[in-house]
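Given below, in the form of structure tokens, are the structures.
Computed from the coordinates by the stated procedures, all read-outs in this text should not be read as laboratory data. Because the structure is predicted, anything quoted here is derived from the model rather than measured. Cβ atoms are built from the backbone, for glycine too; each structure is taken alone.
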Structure P
Amino acid sequence: MLSKGVTLIELIIGIAIISVLFGLGLPSYGAWIQNSQIRTAAESIQNGLQLARAEGVRRNSNVELEFDALPASSWTVRIAVTGGGGEQIQRRPVENTANSTLTMFTGAPGAHVADSDAGMITFNGLGRVIANRDAIPTFSRVDIDSTVLAAEESRELSVRAGTGGDVRMCDPQAVTGDPRAC
């Protein structure tokens, strides 16, 4: 005789199999979410740098991008004026920084911007990086890393601005020869 349904035992076995598969996939899903948040934060910073450079060229004037005091939660692009307070072009939050750390480095090898300082970079009318107003240190690199993932699970990213004005995102863990490598 043919049965046209599912027995209770078959249903319980199916739920158990799905539960085990879900339990095995959950940790890697959490790591994927955290790494996506790092990428979103890096893209937000890269977009801010590219906007500041483009506005400097478009307006043929000095334009600066300034982060809030660290830990940075937003950036502001404005016309550079001695003493600060120039015309604000755009202000945006740095996306998905709740479980991430941002470390800003100046041009000196290994020197990073102190946690109490705001990070700043200024582009001139040719799109090149120039000295900031009022002798504020210029950052040239922002590293974004997870605070909740182990080092081997985390995909740290770095956003770099060269003196020529080039802005790129790279992966410090990528091997030499990989186009994503720093």
Structure Q
Amino acid sequence: MKTHACKTLLSLFLVSFVSLSPQPALAELPAAVQAKVDQYKKKLVDWAAHPTIVQAVKDSNAKGGPIPGMNNGKWDALSDKDPLVTALLSSPASKLVNQWEGDKGINKLFIRDEKGNMVAGSEKSLIYNAAARPPFKEAMKGKPWGGNKIQPDPTTQIKSVHASAPILDGGKVIGVIHTAVTAE
């Protein structure tokens, strides 16, 4: 019985010690990279308000997605030259996105509807639906978001920091614009 009581007290002590110990701070970006991410968060807000982008997202939301029945598995199996991919990447919204990406401070740019489906992009994204990803989830809360880690982007493999902003229609969040800010 004493052994059990000692183990219980030791466990409580360890839990208390760990709880009261300083927790590691979130990773901080180098100041120059953070400034660049903040700059692109502002640009994303402006780009998200463009009428072509808002209309493309509204249309996708009304149809339940830009490509009926598409999911991440099916999307992954499509080549970059598949007619579904080329149609999505040649839309007026995608053409606009390609112009914006021309400043080379970012290495991809995607527009997603309220469910996280890709509506427009500068290239074929690695995944069609990003609803479970932080750039989408955070921007859907109604504010611009920037990551706190430099890591290779899954689509481009360029060291980047993700950033996103909500796409609004009459103050209501209807989708997300998402980018990877080049950190090199």
**Study point:** Structure responsible for -10500, with helix-only ellipticity at 222 nm (-39500 (n - 2.57) for each DSSP H run of 4 or more, over all residues; to 500) calculated and labels P, Q on offer
**Key:** P
Revision key, fill the gap. Value 2.4 of distance in nm of label points 7 Å out along Cα→Cβ at positions 81 and 153 was derived from the coordinates of, among P, Q, structure Q
Practice item. Figure out for me which of the structures P, Q the number 24 belongs to, where relative contact order in percent (Cα under 8 Å, 6 or more apart) was derived from the coordinates. Key: Q
Practice item. Give the label, chosen from P, Q, of the structure having the highest value of Cα Rg over 2.2 N^0.38 Å. Key: P
Exercise for review: Of the structures P, Q, report the one carrying the highest value of distance in nm of label points 7 Å out along Cα→Cβ at positions 89 and 161.
Suggested key: Q
